[in-house]
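The following blocks contain the structures, represented as structure tokens.
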Structure P
Amino acid sequence: MGPAMTANALAFYLLYFLTQVAGLPPGLAGSVLAISRVWDAINDPAIGLLSDHTRLRWGRRLPWMLFGSVPFGLLFFAQWLVPRFSDSDPLNTWALFGYYVLIGILFQLGYTAVNLPYTALTPELTQDYNERTSLTSFRFAFSLGGSILALVLASMIFAAYPQDSQQQYRVWGAAIALLAVVPLLWCVLGVRERGRPALLARSQQRQLGGGLIAASLGLLAYGIAQGLGWVPPPVAARPVSLTVTALLAALLLPFGLTLRWGQREANLQAAPPASSERQPELGWRAQLRIAIGNRPFRYIVGIYLCAWLAVQLTAAVLPYFVVSWLGLAEAAFPRVALAVQGSAIVMLFVWQAASQRLEKQTVFLLGAGVWVGVQAGLFALQPAQAAGAYALAVLAGIGIAVAYLIPWSMLPDAIDLDELQTGQRREGLFYAFLVVLQKLGLALALLLVGQGLDWAGFVESQAGEPAPQQPASALLAIRIAIAPLPAVFLLAAMGLAYRYPLDRARHRAIRRQLQQRAAGTEPPSA
């Protein structure tokens, strides 16, 4: 939930913030996003390999999440500041460009340090084909829930500060940063890795749980006192303060309850550690060759890359489409995005249930087919057609749900195949390599979007001034970037999903051979 809140906030708002609040030209704004994504792609495999080779007593993943969570939150907040470096506008523009590049690089490092080990936990928690899909659906349901929460807060905070766009983003960034760190720490302190002790002893968990319960009740009392006017709110807008206080209390209370009275995962405690810790290690070049040589994994990379490019391009351009093309108020954008995310969170469970009966690639094809139709509808929308925008947003969520669910539920199955062939488990490597190509592709796409808007004559806002009228060439560029371009990537993803080679029957055979090997009834063989 925590990383998803920040990732979706950046996907929906950062490009728009850089051009319309910080005042960067779209070419420079696109370059900021592209540079940080390239760096993110570089650090992913490095942290993936380091995570795979971490030898702490608590395991390979949770220590990374523990030590990276607070820097991750602070750096996210720093991205929404607009410092003034010089009275010279050109010099200040370039100084801001350098600032956002630096903060973006540092944030992506912190994000990878917490999110990559988190995603790599999935195959270590369960080895069942259907249960992995179920686990992935719940993980992304909370991810989408975090995205919805970020959008709801945006609507409230932006309405509370209608005349000060910089204050809007400062307060919003601080609220999201705080609310994103708590779920990360909940995950770190509430679960354990296979065959490893928990980070806290049982008595320590109970003590911390009691403290968190007391803190949540204190926050609720403080919120009630604010609402009654007995104490002043920490920010000028009382509804915003009350909402953030209530949300923080709502996170801390179940966090404390699960630590104090939750049951330990006996199956994980009794299980042996992940096999990469018990087998001779290969060099990283050899490991990369093995990853590339895994045929199902190559298909998963292509499906995820193409589908996620469609998601991210649509998200980055959506604010411009809603405000500049449809002519709606800026407050309408979060509502359109909420319609997408709300539909997607419901459809996650629908598609998860469908995947119990259908092959995963079939589920992807069904959802993506609906999504392609939505992209065509977006291109046909005309100014002021708000009802059509909301209807298409709901339909888009049907397809976006499969982009969240299916590639990530396929990946542990490809990792099982690799374990059968090599005798090692390298979740961190596979998860990192999957994301690295997606981020390189996304970096190029965002750079081209920013440059494309620049070439099309897009006019960025100046601080304290209303949004300028955009020329027809810029409006056409916005429509192409939100509809035909994502549709091309979706069609490519559907073609790859149609040819995906690892079905339920083959995965069942792989798991059977791995179980026989573990029991000593089958010699290790590819």
Structure Q
Amino acid sequence: MAPTSAPTLPTLSPALLHIDGRTREGRGAAITTRCPATAEPLVTFPAASDEDLDAAIAAARRTFDEGTWRDAAPERRAAILSDAADRLAARHEELVRLIVADNGKTLGEAAIDVLSAVGVLRAAAQHAGHPTVTEMGEERGVRKQIRREPIGVVAGITPFNAPIAFTALKAAPALAAGNSVVLKPSERAPLAPLAVCEALAAAGAPAGVVNLVQGDTATAAALAGDPRVDLVSLTGGTPAGEAVMRAAAPAIKRVVLELGGKSAHILLEDADLEAAIPAVAGGIFKNAGQRCLSGSRLLVDASIADEVEARIAAFADRLIVGDPLDPATQVGAMIDGRAVEDVAAFVARARGDGLAVAAGGRRVAELAPGSFFRPTVMTGANRGSRAAQDEIFGPVLTVIRVNGPEEAVAVANDSRYGLAAGIWSRDVDRAAAMARRIRAGYVWINTYAAIFGDMPFGGFKRSGLGREGGVVGYEAYTELKSVLADTTGGTTALRF
């Protein structure tokens, strides 16, 4: 197995904040980001200080209250978002290599991250023209109107696993609706998100409309709790979502939360295994398992379980883990050594609980000090096993045997999470009936992880609150106002 290497990059600037129209260095504590594939340092930069965060929020608040962006014509907002998408697309190759270096994704996965960000910006440009006024007609001498207005200052807090796509997903729909934005990317992959701000600024977004600060969880907590922020949108783990809700509670802030999952991937007895097995593997092992929607529970009808377990284990063993820069690599690095240690501990606990490791189950020692873990298949679990209940943000698939579709639905729903699910059956009507009963926000039938930008994405239960994507995601960043105008000289008023 060839040693890994970090992408050759231009000298990276420590100026990773964007505040009030200017990219600059922070004045806070130093953060060093490392290449997950090699553990080599990429750049050391100063995070945002308290004063930097205050300046970013103040800029966003000022520009919203002054109407700089809020009152701009929808056509202007759309043009800027569209231009920003083009500018981001023009940097595709550069950004792909930056994401590979900072995140450990394969080349193909990093390309999807950039393309997704471009697509989000273009979709938001279309949403900027969404009608903001609905005329409800006249009743009893009163003209009725419903207005959809921007909320105000939006805080967007994003994870490491799709750094540029999630940054765009927080910023673009909020900006399309006329809000101002303060972004806080993950300190574990901080380099690429700045490109979204740079593209928007170059496209003509007014100073102060979009801001970005760098920092750790303390920075995120301070941003979420600031009284000048009107809505907090977070993609991250469920504990982070709980923290955001606590921070937002005193001011009754709006929140949009896309959180963790323990998604069920169901194979019924008539599943097309030639199609299903690669999709099961892709659903859990892509991005080294570091996706909230990963199908980490494989629910298999007992009548085909022996064959499925053998086939998915063999498939996992054949996957090429290695240098993210090598086009042949199928599974890249995890984000850092801490993530690998967490996965190793999860597997060790599962072994202790009596589960068997059918594939993988180990760190890739020959690629050390890079953060690599073999795609892992664990068998012998029941629905209550810790390995079947606890989220693990890594390439670990837990197989559970079920007897028929009724038990499959029951086991799928036996989770505190409800983000996604997949069902494989040649009887699509039967699968659709199951989908209606599964408590999850996104259910695939005879496919998995196929995301469409016009479909709302989000979870049930502890997997989140609200939805992102499509018109629904745009509307999450707006408030509704009813306006009623009397045309009779005030005779409809309630009066003494």
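Rule-based calculations on the coordinates, nothing more; no lab input. Here the structure is a predicted model, which means the values were calculated and not measured. Cβ atoms are built from the backbone, for glycine too; each structure is taken alone.
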I have 26.8 for mean count of other Cβ atoms within 10 Å over residues 370-377, calculated from one of the structures P, Q. Which structure is it? Q
Say we calculate distance in nm of label points 7 Å out along Cα→Cβ at positions 306 and 482 for every structure; which of P, Q gives the highest result? Q
When relative contact order in percent (Cα under 8 Å, 6 or more apart) is calculated, the result is 26; to which of the structures P, Q does this value belong? P
Which of P, Q leads on mean projected area of the Cα convex hull in nm², for residues 386-473 alone, largest value: P
Origin of the derived value 19.0 (mean count of other Cβ atoms within 10 Å over residues 146-153; candidates P, Q): Q
Value -11500, calculated as helix-only ellipticity at 222 nm (-39500 (n - 2.57) for each DSSP H run of 4 or more, over all residues; to 500), assigned to which of P, Q: Q
